[in-house]
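Colleague: Okay, got some structures for you below.
Bear in mind these aren't lab numbers, they're just calculated from the coordinates by the rules spelled out. This is a predicted model, so every value here is computed, not measured. Cβ atoms are built from the backbone, for glycine too; each structure is taken alone.
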Structure I
Amino acid sequence: MPNDPTTALPGRPPIVDRATWQSARDELLIREKAHTRAGDALAADRRRLPMVEFDGTVEVVGADGPVPFLDLFQGRDELVVYKHMWHDGAPHQGQCEGCTTTAWHIHDASYLNARGVSYAVLTTGPWDEVAPYVEFMGYTQPWYSVRGLAEPIGNYMGSITAYLRDGDRTFLTYATTGRGNERVNASLGLLDMTPYGRGEAWEDNPEDWPSGSDACWSWRTDANGNATWGPTSRPVPQWTRPGATPVQTLGRRGHH
């Protein structure tokens, strides 16, 4: 029975019969459906935002050298980019763990391409530093250095930005801020479905639940998978890369 002290497991959901579980699940489903419809309404408003024209002939630097920004559309009408933060001179393990997490979740843009949307990653890092990082991480989508460019890049890195093309004219249509990147990180969405969630301190959890830590605590770990920003840590996806070993320093100042 619900909350039966003789069967309850500390720090875990109450144990109930299937009918009781289904009733609670159905009640939550009503709110989930409302949340979905609210998201659809926001998306409709997003499609109605105005846009800003910019010079699509400005050059960015990629694997084939300098190219006009217009080339990033690859002949398609729409473009989505992730703007990856960069720490100049830092080794691979010293680059942004949050940006690494976001970039790692898009290895294949075929579904975007099928809808006439291209995808790329932009960063302010110099190309001679960016290229070996991209190779080490095994990223399959195109990266470009936008060093020194104010437009169409803007100043807010660590965000997702959408663009539209009309012939040779290019337009900025949308950009995320803060937690707006979470829709790309499918792992966060799946964690939100689990009993213990993301394991972050800001989450609203029942009493006696496992204590959370700082937001993004698991984005960087040591070789044993322990979440840490210590001197032998790396962004989590790096541990799947050949040659990723514990290190003595993150390679940059100001780390956690």
Structure II
Amino acid sequence: MMTYSAPEFLIYPELASTNTELKKLVNQGNLSEHSIVITPHQTAGRGQVGNGWESELNKNLTFSLLLRPSFLAPHLQFYISKFVSLAIVDTIKQVAGLEACIKWPNDIYVGDKKVCGILIENSILGAQLDYCIAGIGLNINQEEFISGAPNPASLKQLTGKEYHIETTLELLLENIQQRYHELEVNRLDLINKEYFNALYRKNGIHPFNDENGAFNAHIDSINEMGLITLIDTEGGKREYAFKEVSFVV
């Protein structure tokens, strides 16, 4: 059985992408679970499926965390997205008093503004998850966004208050550990319930777009593999994988 040393906390003055750096380190050696790569200045942050992530120097949290959830069957890997999203929602409530929500699959919104992006990258070895890299970009004190990314916002913009980045990180890591423990002890029903309850636009009928154009629907369910089922205004069920449908915000 492979053994690992204590988790490492690796700080870089600047990185293109914390996920890319952590993946390189994992492939180079036996990096322990819960090791972290963090930088105050990420210059080429990556979002889901090639989207960019803008982050001003010393204003936000940009880091990647290594997990080794070998206990989780590969077809259940979307639970990693779920519990990480919930940990961030928990943290935003505790730090800023804001009711955040999860825009499926794992963007974190306050109202119609995106405050956090998550990039989960999983590596499967044989019949089990070998490791997971959870990249998190949480907008904390940035006051101006200049990229073309849609509707970004920071906690400071939303509340008018400045936040201590290191304290926020400590709390977020504690919340991630707590939520990860729920996964480890197989509290999947709890994670499912709280994830669904935290969904952006979980109530009511809202506009969506797919490859066939615009339609209105409500969210019916999210299955264990992360597929979303919508019920349109004609009563039809529509199931989508990520990037097959988009919210009209």
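Colleague: Which one of I, II has Rg and Dmax of the Cα atoms in Å, for residues 74-169 alone, as calculated from the coordinates, equal to 13.4, 41?
Modeller: Here the read-out was taken from I.
Colleague: Taking 20.2 as the value of mean count of other Cβ atoms within 10 Å over residues 34-41 derived from one of the structures shown (I, II), identify that structure.
Modeller: II
Colleague: So, one more: Work out distance in nm of label points 7 Å out along Cα→Cβ at positions 178 and 194 for each of structures I, II, then name the structure with the largest result.
Modeller: Looking at the calculated values, the largest one is I.
Colleague: Computing relative contact order in percent (Cα under 8 Å, 6 or more apart) gives 16 for which of I, II?
Modeller: Computed on structure II.
Colleague: When mean count of other Cβ atoms within 10 Å over residues 82-89 is calculated for each of the structures I, II, which structure yields the highest value?
Modeller: Largest calculated value belongs to II.
Colleague: Shifting gears a bit: Identify the structure, out of I, II, from whose coordinates Rg and Dmax of the Cα atoms in Å was calculated to give 21.7, 71.
Modeller: I
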